[in-house]
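Derivation of every value follows stated rules applied to the coordinates shown; laboratory data play no part. The shown structure was predicted, so the numbers you read here are calculated from the model rather than taken from an experiment. Cβ atoms are built from the backbone, for glycine too; each structure is taken alone.
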Structure P
Amino acid sequence: MPPLTTVLLYLLAGTSMGLLATRTGIPAAPLAGALIGAAMVSMSGRLEVAQWPAGTKTCLEIAIGTVIGTGLTKASLDQLQQLWKPAVLITLTLVLTGIVVGLWSSRLLGVDPLVTLLGAAPGGISGMSLVGADYGVGAAVAALHAVRLITVLLVIPVVVKLLTPLGLGDS
């Protein structure tokens, strides 16, 4: 099968599941749905691994950075003036925890430390998968982050709904 056809089939699978997932109301459903759709096609073994055109990764990194960047507004900066202490505490805690869990998982489970360190890192699936791809372990890192992301997207909204009646979010 021509490489472009393979890429288009992956895009069709990702787009279809991404759009279907939007009906669930789960946060970041399009991302999770697209990931599941493309992964199902990939794991089926019926198609070769997609050979993305040169520059695709760079374009995606720029697009992801732009989407994230547009979410950071003057209001975000104003909030950060009050939230910088929790931001620093949360960031340091997550990074240190990610390092400890990554190294511990590697040693305990006999998995490549590069995979477990990047898989336990607190970054998002897209960013960490792209970093992993630079080191040749993108698929494994994406798999770990996919499990984490889907779990978080399913569990945290339920936890927030359960805790809200108990006064969570009341300031």
Structure Q
Amino acid sequence: MSGLLSGLTGLLSLRSGPQDLPPAWPLTLGLIAAYLAASMTSGQQLGDESAAAKSLGVTALQFTAVAILLYWRRYPERLVQTLGALAGVGLVFALISWVLLAQVDEAVNQPVLALTWFAVFVWSLLVDAHIYRHAMSITLPQGILVAVLLLAATYVLIEFYALMGP
């Protein structure tokens, strides 16, 4: 457990990579399940009727893309730790976002809350780019490109869900 916590702390501070997490499928699957549960629960508590479908779709999209990219770059052995890293930090950022979004009062202008949420968003994007950089042996700018492209694909998928209705 301490290996997982120190690995996630290192990822969140951009000081270690996914290779520093234990390479265990049971751990990775547990992190994925916890990440999905947190995403679905926070979405439902914030009034999103299709939170479960969105969470499953977005996670499947991201993890499938990562698996394809790792196989394309000839690093399939890095899949378990990369997915564990993405799910672990995703869980942390989902919890932070849920706490911040629970503070929203639509009747009040809250610029500090908005800036805090934006800072967490940028931090999350950088952590994902850092994970991609290590996992695929690419540069940080290339990792940022992968993170932004996956974010854009996620946005398109969420908008598709919105068009389809609840």
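Once relative contact order in percent (Cα under 8 Å, 6 or more apart) is evaluated on every structure in P, Q, the highest one turns out to be Q.
Here the criterion is volume of the Cα convex hull per residue in Å³, and among P, Q the highest value is seen for P.
One of P, Q was used to compute distance in nm of label points 7 Å out along Cα→Cβ at positions 15 and 135, and the answer was 2.3. Which one was it? Of the options listed, only Q reproduces it. Using the calculated result 1.8 for distance in nm of label points 7 Å out along Cα→Cβ at positions 23 and 87, pick out the matching structure from P, Q. Of the options listed, only Q reproduces it.
Matching task: 4.2 is the computed value of distance in nm of label points 7 Å out along Cα→Cβ at positions 55 and 103. Pick the structure from P, Q. This value belongs to structure P.
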